[in-house]
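Derivation of every value follows stated rules applied to the coordinates shown; laboratory data play no part. Predicted model, so just to flag it, every value in this text is computed and none were measured. Cβ atoms are built from the backbone, for glycine too; each structure is taken alone.
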Structure I
Amino acid sequence: MPEYNAPLRDTKFVMQELLNCNEHYQHLGYQDATPDMLDAILSEAAKFSENVIAPINATGDKEGCRWENGTVTTPTGFKEAYQQYVEGGWPTLTHRTEFGGQGLPYSLNSHVTEIVAAANNSFSIYPVLSHGASATIEAHGTQEQQAMFMPKLVEGTWTGTMCLTEPQCGTDLGLLRTKAELNEDGTYAITGTKIFISGGEQDLSENIIHIVIARIPGSPEGTRGISLFAVPKFNISASGDIEEKNSVSCGSIEHKMGIHANATCVMNFDGAKGYLIGTANKGLSCMFTFMNAARLNVANEGVASADASFQGALAYAKDRLQMRSLSGVKNPNGPADAIIVHPDVRRMLLTQKSIAEGGRAFVGYLSQLVDSTHAEKKPEIKAIAESKLSLLTPIAKAFLTELGFEATSHGVQVFGGHGFIQEWGMEQLMRDARISMLYEGTTGIQALDLLARKVLGTKGEIMKPFANEVAEFCQQNSTNSEMLAFITPMMKYADDWKKLTENIGNKANERADEIGAASVDYLMYSGYVVLAYFWAKMAKVSLEKIAAGTDDKFYQAKIKTAKFYFDRILPRANGHADCIHSGGISMMAHDEDEFLF
């Protein structure tokens, strides 16, 4: 397994220099989020990730979780590492102080989450889901429910899960069968089976709070009849103490392609006591609090996977000797040159680097928008932040996980045959990354959400706040000769993005399937344009630093990577545009019995 080093220099660049987090935090009233506090938290996150959870990543993959008679045991070292995670106060970072949290901004925790996920993806999933569960209860639970669940969830001694999927329904949640029958005391008896439940059973926490969707008898069919419930593993007394085991059990754990150290469970609810969260039949809208937070966290997993693989590939490429450079010997004292001198290896490394660093900027930007939705006092500014988040969240989730997986594939390729061997760890990174493209809605689902519901559903109105931001940036830098290499193509791609949207809308008026046929290409095109915007912004900051007299090679590298992205990655968008223009007729032409083999 490659040695992991937290990218603190780049993280601080994104937070402080690109996104001006210090001013952002002060404006929103996060007075404790000072530069010194930020440095201290990031440094400690790096130490914990590098020294505690990265060393158990490979062993966790090999051992996996073990299920026996309904009990799940996590791999060697995970329980102790999670205890250190809790003792270090990491679960409390962004929660409100009245629940025992530190009241720090979401965006700071988002960068910590990336570091943890890059060090050990399986480990990171346990606390991330707990954050989603607590956010859902905080947003939609009663005061009594918050008092019952929040303190321990915030502390981290209890963990949370998301229980949506059932054997007969994946994304189509309207097909769920789990039922919730009213008890005399006002609680509900939850009965049904949920599958693919990450962390549904484990030995890390004292209690597990399952956030479960179910249907109350007599409710409308489909998604209009879904309600949301908090169902604890162990029942809880009025004073908050753990009581007897609830009627919840783990029937089995899945044997998976990757993330072996995270327990993916089949959960059986047999009349388990549950508490209605929010209003009956409004459970899906409440659940979106959890799902939207989870989608941003999964986007972060894409960035983390790319960065971890890049670090491993870069170290190997500098050390591995093979052949001579076509442009002349670079290592005269050795039998061959390091493979980093070869153009194709450079192509793969710079692709990984541009994905990881561009994605970090993208997620950092989104996480600051979340800060604004939490703490902005002016309604009009908060509304703009919410609009941008709504547009960009499905892009980030799908695009960054698709590219994150691509980056891990490049990592394997840089190693050649060694990349396919377990002992080097690169194939584990690739296996672990694959799930992120499925979590919280597949790429196709995110693409339909983006194009059908959000863009076309609002007749393009949802695009305007972000499009205006991009246009303003381009206008402000249109006379800067050093920026023209970025601004000129940026303006063209942004204009084409608008035209593609109109093109799809016109075609959809004649054939509804045109939306589904174009959706993934549309999302990928959008992703490449959005990432170009952040690379252009990073280039501008770096040019300004150099103009001010710094000789830090970090900024030179930023500009060069930005140029690589615009030259070699952004043009991929044109291929997606061509597919969109070709329409969906050939895609839908086959009858079902014509899929021959």
Structure II
Amino acid sequence: MRGAGKLTRLAGALLALVLILLTSCAQIPRSGPVGKSTDESAGKPNNAPVFFPVAPRAGAGPEAMIEDFYLAGSGYEDDYAVARQYLTQASSVKWKPDQRVLVFRSARVVRTAVENVFNYELDLAYSVDADGIATPLPEGSKESIPATLTKVDGEWRIAEIPDGTAIPEQTFKVIYGAYPIYFYDPTFTYAVPDMRWFIKKKTVKAMTSALLGGPAPYLKGAVVSAFPSGMKLARESVPVVSGAAQVDLTAKELVDASNEDRLRMQTQLALTFRSQPDVINVELRANQDLVRVEDDGSVLPPVRDKDVPAHQIAVSNNDLVRYENNKLGPLPDIQSVRALAPRMPAESPVSQAAAFLNAGRTTLYSILPGQPARALTTRAGLSRPSFDRYDWVWTAGPGSNGATEVLAYHPAGTAPGANVPAVTMTPPWLAGRSIKEFRVSREGTRALVISELNGKTSVQITGIIRNGDGTPRDLTAPITLLSARAPDRGVWVNDTTVAVMKSSANDNVTPELLSLTSGAPQQLAPWPGLTALSAGNGPTEIYGQSTEGIFQRLGNGWSPQLKGAIDPAFPG
């Protein structure tokens, strides 16, 4: 196969990606006759793309047939009607394009030793499964898709091909979008986003199906859904009629549910459809009959993207201080811990408890108002403490046998001299890893984990599984975020974004924003000697610390704030 021919075909196919401007909708009437019903157009932006693929070309060879078939796989209209023309009749019936999407940076067709069998070799950027769960992949990630061809009426056709499609990365970013579907924390107090990738013209139905299918694997056990397991759509569409998304569910489960549960279902769908401008409200239906949901005030809407308090805890003159409004002051009712040489402090977002490490990062201490500090654990290389909304303080380090352990303690409410409730977890995916950072998300269902194994750094998000009283029990197998560097510091910025960096007292440091909505890191402005990182509510409230003081992110640079304090951290 000649490279120039491939590039020509690829360019031609990409030029066929036409953005159709849809006519704008008038204001939806609040009275009068029932309006227009749409099954899959709900929520699509005005520039929702439509791909017009090329049909099979007479006389095309098997290599060109495979390339053109996968390029035609970007044409999702009419159930991939054009792409199916590249298949034999039997293969066209069996092929399920929506099982997965392989998103490639580059691709080529390679002959195998078996006659009429070829491999479509991909350098993968993402893999997206049938539920829209995307896995970003580093450069150099390879996969080969086998294809068996045969001649039909003198023309090559594909007789055997795995389910799914494979499309170029740039095409994928135009056709697909990242959308959050929402679940609840176990107390139904907070909304937790679960990012999925869907075709932009098919979002409402896809979102609903994904929501009914349950959370992504890394969130299973950490979040809950108002929808019982096994509940399904009663029909394969979600019409939107005059702004109302009509979600038609299997009757028995919906009718048997309490009004409180139905209200939570409706709220969960409304949160999920927030990104869809054509959807104004949600109707629950059972076999097309409207099911009444009474909002009697018994269910409060969940908090989305929980805020943290505006102040920070820090260390100044070798003691704990509060950093607020660009000034330093004492922590209320907290005794001096200067004799313990505190570093890397944390403050609870729900009580006045604080925690910190000693200078050697070998001992974790907690301190409560009116009480002296107490040692919680001693071991080598502890990670900076992090409080969750249940008032547990977390750290990680090697156990007595060298295995990596994640530790959680609950000092608040514990009398002096009494044993502090403690939990030790040894998730198998952390075996052999050295944890550099462990930070719990603001709603308490997830944690950012930065760890190193054999010199290779991973940035991951894990789910936190708890008992009914909030006591931590386990961590889920995580998802991995791609970073351009090997960070050793990280903080939550909001419910879908973390900031990370490779700290250095001597070199320029370039922090990055890693988003669950995108595989590409966003680099912030470099700054010399950054050794600590903190974040408040959103990307504008990111702080860095060097020997020159504390700096706040300002546009594409950093603005000096304060000297004399180190290791700042917002509550959490």
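Data table
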quantity: Identity of the structure behind -4000 (criterion: helix-only ellipticity at 222 nm (-39500 (n - 2.57) for each DSSP H run of 4 or more, over all residues; to 500), calculated), options I, II; calculated: II
quantity: Comparison of I, II - label where FRET efficiency 1/(1 + (r/R0)^6) of positions 62 and 142 (r between Cβ atoms, R0 = 25 Å, to 0.05) is highest; calculated: II
quantity: Structure with the greatest value (metric distance in nm of label points 7 Å out along Cα→Cβ at positions 70 and 422, set I, II); calculated: II
quantity: Highest-scoring label, criterion being distance in nm of label points 7 Å out along Cα→Cβ at positions 358 and 454, among I, II; calculated: II
quantity: Among I, II, which structure scores highest (criterion: FRET efficiency 1/(1 + (r/R0)^6) of positions 382 and 550 (r between Cβ atoms, R0 = 41 Å, to 0.05)); calculated: II
quantity: Entry that produces 41 once percent of Cα pairs over 38 Å apart is calculated, selected from I, II; calculated: II
